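Below you'll find the structures, each written out as structure tokens.
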Structure 1
Amino acid sequence: MSAAPSSGILTLMARTIGLSGGIGSGKSTVSRMLQELGAALIDADAIVHELQAPGTPLLAEIRDAFGGSILDAAGALDRKALGAIVFADPDARALLGQLVHPRVGEEMVQRSRAAVAAGNPLIVLDIPLLFEGRAAGTGTSARMSYDSTLLVWVPQAVQLSRTMARDRCSREEAQARIDAQMPLDEKRELADAVIDNAGALAETQRQVEAFFREVIAS
């Protein structure tokens, strides 16, 4: 799993898992559970928020690409306004990815190195579009190396209802956001392991603990 340093792909001595899901699947819940069990979590979404903070070079590039309407009155990124643009337009979504993914990948590599140096036995790379990026050879997931993948799965009806409740959006808006991602059923066929998060929280916890024990043991 080694690569030349110039490739941007990190050689990790610890066990490394690529975690993904889909909008409304509950990936954040599973990542929190893994972290509570002792995993080092490298969260791509959290890094995106940091890199897009007011005054950052990335936010300025996004504003130049999509216009001032994606900023709120305080000069911060209006994620709902930007989402309305990119979820409706594949070309706009691709452009945003070209701006964001290289920076996020670089930061994840640095944080993964730090986690290895700290002696963490399990590193979880939380990458929402892991399977999309891997299939296309682009995005954050194409810049990272991991031993196996873990998918948080729910039926699409659950995705829809949870997305509507979380984002306070219409059924049509929620469906458009779901349709902008690879279907969870397709991702399930590609994943090395799956957490079924459609049921009670206690059942999800049971699955996560079993997965954690198996990975550490291996």
Structure 2
Amino acid sequence: MTEPANPTSIALHIGADLLESPRHAAWPRLRACRDSVERLTELCDAAGIATQHRLLGTDATVGGVREAIADAAAAIRPGGLLMLTFSGHSERAVPDEHVGGWCLRDGTLYHAETALLLAGAPPWSQLVVVADTCYATSFATVIADLPADTVLLAACGTNQATLDYPVSPFVSTLQRLTFPHQTPNPDCTSYSWLRRELRRDTPDVERPDVCANRPHAMHWQPFQPPTPKIE
């Protein structure tokens, strides 16, 4: 099947469960990583995102992820939706050095660089980042100046860590709230609603969050391309 030259929606899924750099090689392999990618792929299928790419395990390198994000941002058409998901370990922010980053097979892709790559997307498009990782909300610190409306769905807070379950509670709940049994949930009408439901009855030590770089983006229909402006 030939992909459209300028797709309306693209999803790029990163599953980094194999860490080989000296800094991270001793870290435990996450059990839920590939299940999360499968669930997020199913969610995107249900949302009608036909163009999807996955980088898993040995393919989830810093160079490969950089190239894939840049290519996806350049390919999305104005008015389209680019969804970037990450499942894996993260590095905690270091004051006066960096605001955190995602751990990949051979190193770390820091959030500031990821934001620069995403900035290649057209201004009149929407970016959605799903961070199934520790310190997930720290990515919010780099999205403020992105030209496109950007929504972050984070598994936990900036200084919180996720627990290593076989299935990610965050991703499974996200799937249940948006497309249970691969069908749209009629109650899920905005990211604001999704934020409230994701945070309902969750422990303070591992509380998911949803935020956006512009307030109006919280009113978008989750995982749907933005509605064109009427002049």
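What follows draws every value from the coordinates through simple rules; no lab data is involved. Just so you know, these numbers come straight off a predicted model, no measurement behind them. Cβ atoms are built from the backbone, for glycine too; each structure is taken alone.
Hey, helix-only ellipticity at 222 nm (-39500 (n - 2.57) for each DSSP H run of 4 or more, over all residues; to 500) derived from one of 1, 2 reads -16500; which structure? Considering all the candidates, the number was obtained from 1. Assuming 12.6 is mean count of other Cβ atoms within 10 Å over residues 53-60 as calculated from a single structure, say which of 1, 2 it is. Derived from 1, not from the others.
Looking at structures 1, 2, which one was log10 I(q)/I(0) by the Debye sum over Cα atoms at q = 0.12, 0.13, 0.14 Å⁻¹ calculated from, given that it came out as -0.59, -0.70, -0.82? Structure of origin is 2.
I have 34 for relative contact order in percent (Cα under 8 Å, 6 or more apart), calculated from one of the structures 1, 2. Which structure is it? Could you put the intermediate results ahead of the total?
Numbers: 1: 34; 2: 22.
This value belongs to structure 1.
Could you figure out which one of 1, 2 the value 2.3 for distance in nm of label points 7 Å out along Cα→Cβ at positions 133 and 189 was computed from?
Numbers: 1: 2.3; 2: 3.4.
The value was obtained from structure 1.
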